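> Each structure below is given as structure tokens.
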Structure P
Amino acid sequence: MLHVTPYFAPAFRYGGPPRSILGLCRALVDVGVDVEVFTTTANGNEPLPPAPEGTEYDGIRVRYFPLGWPQRYWRASGLRAALERALPAADLVHVHGLWNMTGSTAIARVRAAARPYVVSPRGMLQPAAMRRHRALKAVAYWAVERPHLRGAAFLHATSLVEQQQIETYGPPVVTIANGVAPVSVPVEALDRVRRRARIEAGDEVIVCLGRLHPIKRLDLLAQAFAIVRERRPQARLVIAGPDEGGYRQRIEPLFAPVADATRWLGAVDAETAGALFAAGRMLVQCSDSESFGMSVAEALSAGLPVVVTDRTAWSQVASLGLGCSVEHEPSAIAGGILQILEHPAEGCAMGARGRAWARETFGWKTIGRAMKDAYQRALDAPGTFA
């Protein structure tokens, strides 16, 4: 199986996809699938070392193609020729993401070679995402993406919400969640994150983890946290994640009323994220749109209750008793946060239920087997390919 993605580990500044794609590839290898990844050197202002002939990352064979002009559209220099050589040996190609030249080039070559392929939109077909750069995406959709989507053996959704939003695009939709690998947190890592975030004994830590981007709606979180602080003076908000496009500079002034209780950590590695979960009372996510939301799954797996809004893919957390699902506005978000802070025993019970549920639901071995089975069904029905 050949996976094609515009960015891949260790380019974790791009949020959940590089981590989840890496996890999926590892899970597939564990269940006996031969995997290779074609990607670019994209990594913000610090491009990854080119390796067009191939290297290995965390046990996965990867080819990193240098970004060519125009870089803003993720054009991988040398990708086309490498695909021509690799396609005869590939049973199936799995393309991740849309609106980029890496993926569109791959699908064009795959279709020309009459090879089967599947597409994981990774949230890029959700209504909120489609509204961004609407005119440009409309042109790209009708010119390129529509036939590419319709020719896929299936589309891969990571949640029921995403499934419902993409099932009108043509092919069957297979829903397989992202997986989560539990992280062991050494005591030293917990101590380091407490020092780095200036967390003291008695602080009530609220964690927000994810790339800093307008779609994450930190403006709502700023207003909600101001309400929380009026009732919980020991509350501390820790915001961790890579800054995308200088968004922090635009959003941070909204936190001025609670600046003394807000900590900005920037991008963090898996161990630091795990330590934040260990130090926190809850994770908050209030995005306009999430096809999955890796940080929520990771927090639940770590035993942390969550507060999410009804525009994310996690509305079931309330019915399952894993946290609070609230309306997409500041006072409701604040209400969810306060419910957990003011009822610590209930919060602990939510966390315990969340850990058990997440580790059963998001185990990578289960997900690897499910994706392998989906590939096999696609290969057994070659007449479905357009």
Structure Q
Amino acid sequence: MDVSRIRADFPTVRNGSSVYLDNACQSLKPDQVIRKMVEYYEEYPSCGGRSVHSMATRVSTEVDETREKMARFFGSDDPRCFVFTKNATEGLNTVALGLDLRPGDTVLTSDAEHNSNHVQWFKVQERGIKRRFFRTSERGEFDIEAYKEAVTRDVKAVSVTQTSNVTGVTYPIKEMAEIAHDAGAVISVDGAQAAPHMHVNVTDLDADFYSASMHKMLAPTGVGMLYGKEEALKNLRPLMYGGGTVGLTTYDTVKTSPAPEKFEAGLLNYSGIIGTSAALDYLSRIGMKEVEAHEISLQRIVQKAIDDMPEVSIVGPEDPASRGGIFSFNVKGLSSHDVAVMMDSIGSVMVRSGMHCAHPFFESRDLGGSVRASFYIYNDRGDMERFLETLRKIIRAFSK
């Protein structure tokens, strides 16, 4: 993996002097993605799937090709099982609010979910549906026995992250899906933090639903993905209705389109979807196993230095290979927000601070939040050294 060549493709890296370590929130965009979006606006800024003129036909072709490319990227031979959404949040909400759950049914999630896979279940509970959590360790590590014990016969749906956006811990989805299916439950996966950083094969995982955000995968904002097995999508109610979701309507009847169209109400984000095509090409050329190995190598650089910083406490596993591209930590005597501000002002290093939309995880562990440095393909050893040197300056000057 030629990181120096990759860095040259990103204008934010190429033209800037800062170090961007907020990739778990959103990735930077390469020239290839930006050019593809501009191509749409300059050459064929029209509607797909409606008009039959040449510009509209080109849009439809580009959208279809992106869907096919997405299916290949995620290990499926059926593009129609992939729905374009705004983000992973929309996909997760579509599943939660569209499943045929009934009073007395139980939904199982982990105790470390992002709000995108937490808040909507309160709405579902208003219909008499129960909610249960299975526990992870104090550091957020997965406990298969705790999961097995929680998957009882009343559980009709499991909805769980694949990779935690706080700790970087990755759950064994394939094994979890088998256990859920044996109990008669469907499983929905939040892949927002997994899909950008590792090889994901939805067929092999055997999840019924899988949601991801393309804006974390070099693609434009406003594009996400919901994968569902054919039968699962057939039985799922759409979150929205309107143009594009129907075959024919009369004053008295509505004929709903099949998936994926029935979930794609209104005008799609065509420029974003077309830009996503270039992002998938870019990541495919690198290889997702290479991406994962690169991030772990950066984690090892950080861990070696952190071992000599007693003022720093890690939020997550101590093993750097178990954290993916996420390094969450706290500095003794300082709030996470203070550290993040000083990182930016002292070293021009951009990180995130707070509870990272995973409030229950922090509340249950009596933590006020954490600083989160998250890595991606364009980060290199120099970025890690600058991050670590800035952290040392903060500790020397302000930590008690």
Structure R
Amino acid sequence: MSDTSTSRIRGFYKLPLAERLSTMRDAAGLSETSWAWLSGGGGLGVDIADRMSENVIACQGLPLAVALNFRVNGRDVLVPMAVEEPSVVAAASNAARLVRIGGGFHGEADAPIMTAQVWLDGVADPQGAAARLDNVRAEVLSAGDRAIPRMIARGGGCREIGARVVDAASGTVVIDIHVDVGDAMGANLVDTVAEAVAPRLAQAIGGKVGMRILSNLALRRMVRVRGRVGAEAIVGEALADGIARASRFAELCPQRAATHNKGIMNGVDAVALALGQDWRAIEAGAHAWAGLADGYRPLATWHRDGGDLVGTLEMPLAVGTVGGATRTHPGVCAAFELVRTPSARELAVVIAAAGLASNLAALRALAGEGIQKGHMRLHSRRLEASVEPALEESSR
């Protein structure tokens, strides 16, 4: 997407499919490869699918859509979404339009630090594990780096290491190795590090090696996003107050917080799936983070600030612009051309913005006409698609 392009495309949903595609080609400057894939209807060839997964028999498709109106850190962004639910795309686009009026979304993501864990049990004197680790700290970090030479060449690598006693009675100690994974999601990298350093850790600290694997609770890889909406954009003080009240309910009740967070993940997961991210890891980290404090809490909240509504979202978000399906799946490659986000940190902010937009849309519906009216209006097209084949079958 060029600097002069905009994500504010009025009436896009009313255009015929062919015109939507050509509009995207012009807005994003799509490559011939991606244009050919999109204009051909998309889909993953079974030959590629057979290399990506196991026991493949066919491909299961999802609609690839584009959420519009997003402005993130001063840049217009076309946000790809792979999702079967039309209200997710429409709602995120509408909410992004409201936030756009207030200046758009602003956010930042932490450095891409993932954590490898080595578990030891049966450690004699577990309380002394940290002191014994200090004696081999540099050696272990160097061993971890040697296991991931390509990441070292790109400027990443092992940064810190620490020991924690998680159960003194059984002598269970966990060693956390924090690794800068650059623009990768990082799961394979940190697993490699954990397996490489485990024998030396057991030798230095004692005990028997248990698990050697990453943690999907990426506490050192947080993203924070903010958005501001004027009450006039929401259409009235009463509705703005209602949104703030609905958000407050999620802070007070874990049952409500779970549904509140599900609405956030509607947007996050749809973008993550379109861009070939590990949405299951993202879900695990998000909900674990939500439950870390006393009780289960919302990932995002909205409150009144003078005449405006201000929303904030914070969550762990491990995503990558390299590795995984980012260079294998032609649809993912096309989606990356649409979003044009060069780094994993920038991508995390865009995905989080989609989550905050989805949250605003849900709260606005709940505080206004109710969640079902708009949802069922968009749902009707899908119902028609399911009824027609049944009618054809019954007429035979």
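Values quoted throughout were computed directly from the atomic coordinates according to the rules given, and no laboratory measurement underlies them. Owing to the predicted nature of the structure, the values given are computational and were not obtained by experimental measurement. Cβ atoms are built from the backbone, for glycine too; each structure is taken alone.
> Quick check: 0.85 is what I get for FRET efficiency 1/(1 + (r/R0)^6) of positions 124 and 316 (r between Cβ atoms, R0 = 30 Å, to 0.05), calculated from one of P, Q, R. Which structure matches?
The correct label is P.
> When distance in nm of label points 7 Å out along Cα→Cβ at positions 60 and 348 is compared over structures P, Q, R, which one is greatest?
Numbers: P: 3.8; Q: 4.9; R: 3.0.
When distance in nm of label points 7 Å out along Cα→Cβ at positions 60 and 348 is computed for each of P, Q, R, structure Q gives the biggest number.
> For percent of Cα pairs over 24 Å apart, for residues 212-331 alone, find whichever of P, Q, R sits highest and give me its label. Walk me through the numbers before you get to the answer.
Details: P: 22; Q: 54; R: 37.
Once percent of Cα pairs over 24 Å apart, for residues 212-331 alone is worked out for each structure, Q has the highest.
> Also: Out of P, Q, R, choose the structure whose coordinates give P(r) over Cα pairs in 10 Å bins from 0, in percent, for residues 84-131 alone equal to 25, 49, 20, 6 when calculated. Display every interim value, and only then the final one.
Values: P: 25, 49, 20, 6; Q: 27, 55, 18, 0; R: 17, 21, 18, 15, 12, 18, 0.
Structure P accounts for this read-out.
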